[in-house]
Structure 1
Amino acid sequence: MAVLFTRLRKGAGAVWRGYVRHPFVEALADGTLSRTAFSSFLVQDYLFLIQYARAYALLAYKLEHLPDIQTALETARALIETEMPLHVKYCAGWGIFEVEMRAAPPALETLAYTRFVLEVGFTGDALDLLVALAPCIAGYAQIGAWAAAQTSSANPYQGWINTYTGEDYLKSVDALLAMIDRVGAALGAEARWSRLQDTFTQATRLETAFWNTGWALQN
């Protein structure tokens with residue numbers, strides 16, 4: 001039922017809306033986003049996915065119950081073996097090849113966001129890390145659903161939007177949000193709610209800033 005995530009999202013207030021309705025997202029949904037802006041974002045997203053996979057591997061280590069450990073490891077493996085190859089193939093269609101993405105320097109926004117998530121994981125427990133990861137995976141599902149309702153088949157970014165409305169992606173979102181509820185109940189989410197909310201809201205701010213790796217080049 002995603003009880004904890006729903007509370008965290010509500011607690012983030014305007015910060016959450018600024019993330020899911022960032023000008024980058026709106027321009028992507030209506031097809032007016034420039035190719036340069038989108039290409040820059042794709043390169044940084046490649047670099048982000050590497051760190052995101054590391055975060056899920058760390059989550060597996062932090063978790064206690066075997067089914068949850070398996071889920072985290074399967075997610076890390078899917079990121080490495082499925083999502084990243086798909087991302088590389090998609091980028092090639094835009095004339096961006098893996099060798100140049102691998103050599104690209106990470107933007108400050110990329111560094112800030114990924115290092116924050118990993119730091120939360122290293123210094124906190126599984127619940128802290130799950131909360132830090134939640135804005136990305138759940139936010140993209142919300143963005144995908146909204147963008148799909150705004151766009152048309154002529155939108156050059158339709159393929160990207162479809163990724164985050166697909167059945168496999170939505171199943172992964174449901175699995176993570178259910179895990180947050182389970183782990184939250186086991187590790188006493190209520191007793192440290194303020195810290196969890198701070199982590200979630202800060203991760204949302206950093207996710208919002210990550211759009212700027214593309215949006216800064218829009219004009």
Structure 2
Amino acid sequence: MKLAFIGIGKVGFALANNFQQSGHDIFIAHDDVTSNSVLRAQERNPLFQAFPIQEAITMADIIFLAIPFNSTELLLKPLDFGNKILVDCTNPVGAGISHGLGSKVSGAEKIQEWTFNAKVVKSYTIYGFENLENPVFPNYGVKPVMLISGNDENSKAVVRTLNSDLGFETLDVGDLSQSLHLEHMTLLWVKMVRANGHHPNFTWAYLER
């Protein structure tokens with residue numbers, strides 16, 4: 001598939017690089033295709049192509065949003081997503097590693113509000129980029145789980161396939177309102193690792209009896 005990335009920092013690059021190695025075509029969506037962030041990403045993986053944001057969206061099958069949450073509203077509102085899947089990889093983080101929207105609504109629901117014709121699926125947020133770069137845990141007989149949420153069942157099925165490409169099991173936790181709880185899981189992981197010194201190379205697993 002053709003995957004467009006709005007944001008090609010640590011999270012965006014980790015995902016894009018692994019997807020490219022799995023056989024997908026990667027478009028960097030940036031209105032300055034000669035920006036330092038674009039050039040750095042292309043130095044690391046020369047197969048990445050860069051296009052202006054709207055052009056990349058139009059060409060892509062699926063779009064990934066991996067920029068700081070506080071930059072999303074102004075960027076998203078003018079864009080036409082053409083009823084395509086928009087994978088929300090963002091997290092609204094506030095002061096003291098708190099929920100940036102006061103735990104009243106999820107960032108994913110706001111993104112859906114700001115993108116009138118996108119099908120938003122929340123995914124790739126409950127871990128740091130380290131586990132998107134390398135999701136393999138060979139000492140265990142299970143794969144790490146990626147929790148997702150969204151309102152459109154067909155869109156979530158597509159993201160489930162992409163998760164498999166990366167080596168994750170998928171657990172669909174429900175509609176987009178459930179993203180609030182996934183964002184709290186992110187805060188738990190971030191506080192453990194970024195604030196309290198736990199090593200980043202751990203994930204959750206889904207064990208079912």
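Comparing 1, 2, where is relative contact order in percent (Cα under 8 Å, 6 or more apart) highest? Sorting by relative contact order in percent (Cα under 8 Å, 6 or more apart) in descending order puts 1 first. Assuming 17.6 is Kirkwood radius over Cα pairs in Å as calculated from a single structure, say which of 1, 2 it is. Of the structures listed, the value fits 1. Structures 1, 2 were shown, and helix-only ellipticity at 222 nm (-39500 (n - 2.57) for each DSSP H run of 4 or more, over all residues; to 500) at -9500 was computed from 2. Consider the structures 1, 2: one of them gives 23.1 for mean count of other Cβ atoms within 10 Å over residues 5-12 as calculated from the coordinates. Say which. Among 1, 2, the structure yielding 23.1 for mean count of other Cβ atoms within 10 Å over residues 5-12 is 2.
Each of the structures 1, 2 was assessed by mean count of other Cβ atoms within 10 Å over residues 101-108; the largest value belongs to 2.
Identify the structure, out of 1, 2, from whose coordinates distance in nm of label points 7 Å out along Cα→Cβ at positions 117 and 133 was calculated to give 0.9. Attributed to the structure labelled 1. Of the structures labelled 1, 2, which one yields 14.5, 44 when Rg and Dmax of the Cα atoms in Å, for residues 93-172 alone is computed from its coordinates? Checking each candidate, the match is 2.
Taken together, the values in this text are just the output of simple stated rules run on the coordinates, not laboratory data. Quick caveat, the model's predicted, so the values are computed rather than measured. Cβ atoms are built from the backbone, for glycine too; each structure is taken alone.
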